[in-house]
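Trainee: Below are structures written as structure tokens.
What follows draws every value from the coordinates through simple rules; no lab data is involved. Predicted, not measured: the structure shown is a model, and the values here were computed from it. Cβ atoms are built from the backbone, for glycine too; each structure is taken alone.
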Structure P
């Protein structure tokens, strides 16, 4: 995890680093590299949640990684002949995933609704259902905690139904992740730079 006091980075460089790390975290998860995933997500959490120390950020990242691993276990338990049964997976017990998301929310001071929305999003994502709505709602909650702004996205009078541009960027990054090519990974990184830059600007 980067020592923030040892490097004089611009806000853009820090946001770039965070975007790279979150993508590396998901790539580590895809490769089943748990420690590497915690390291990457911990770096991101230590930078986006300025109100917690590095040790606490590591705990938050660990809870997130454990939620992803619990998701994987749930999927494996609902496989038949090497294929996921979407209906069985949708009806499966997702409480182990929800519990870890709930733990993460508690650690960083997020609205506990984050846990339910994140669990629903990942369940729907794996069963061909609408995941983009709950994942944007969940990210709006995470952004409020990271920005220390309970009113995010503070949209003006018109367009109130959206979840904010940063939450939409996160959903797009997930879509890009699903393509699993180097080109799309680079696009996902590029998409997430303004996401993290907005958080860093809020810290100021």
Structure Q
């Protein structure tokens, strides 16, 4: 087992634990985790997922800024979230599809990617789920459950066992995250109503 992969997996697991709690410092930890996984996925010829990690580096800065300055302020211990609207879902679904098709074309024609379809889809879903997270849209957890479940098989097949275990934990934490946000959180509308009293 590569020590870089083990450390990267540990940092990434800590990132998701902070995400479940909706702690803004998760974006800083995510930044560090993404740097590790740029190298890990490049070394393993998961080029689309490598580009996703590069996106995470930038998205971590954007997400931190959104959570600190743009979204509804978070009161101590309260998770605030939004729901995915039908209109936004109708926009995001074709973005995932077109991004996955484009990535698949590049991976299958111009790289030695072992799993171009899975790599392309998990990357496209990750792009969109991270954007949804930055905007505190609770359904991002559901998208992660699908993408991470596929990733478990990909990383097992590639022999990336610490990363496979990490993504298995991701699926469990995504289920826990969705449940926690739903049961312990409030929607942004409810939070605004509380503040108005």
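Trainee: Have a look at P, Q and say which one yields 1.9 for distance in nm of label points 7 Å out along Cα→Cβ at positions 78 and 102, as calculated.
Mentor: The value was obtained from structure P.
Trainee: When relative contact order in percent (Cα under 8 Å, 6 or more apart) is calculated for each of the structures P, Q, which structure yields the highest value?
Mentor: Comparing P, Q, the top value of relative contact order in percent (Cα under 8 Å, 6 or more apart) belongs to Q.
Trainee: Comparing mean count of other Cβ atoms within 10 Å over residues 94-101 across P, Q, which is largest?
Mentor: Answer by largest value of mean count of other Cβ atoms within 10 Å over residues 94-101: P.
Trainee: Let me ask something else. Between structures P, Q, where is distance in nm of label points 7 Å out along Cα→Cβ at positions 38 and 134 highest?
Mentor: P
Trainee: Right, something else. Once Rg/Rh (Cα atoms, Kirkwood Rh), for residues 62-117 alone is calculated for all of P, Q, which comes out largest?
Mentor: Going through P, Q one by one, Rg/Rh (Cα atoms, Kirkwood Rh), for residues 62-117 alone is largest in Q.
Trainee: Name the one structure among P, Q that helix-only ellipticity at 222 nm (-39500 (n - 2.57) for each DSSP H run of 4 or more, over all residues; to 500) of -23500 was derived from.
Mentor: Only structure P yields this read-out.
Trainee: A value of 36, 18, 8 was derived for Cα extents along the principal axes in Å, for residues 110-149 alone; which structure in P, Q was it taken from?
Mentor: Computed on structure Q.
Trainee: Give the label, chosen from P, Q, of the structure having the highest value of distance in nm of label points 7 Å out along Cα→Cβ at positions 30 and 54.
Mentor: Top value of distance in nm of label points 7 Å out along Cα→Cβ at positions 30 and 54 goes to structure P.
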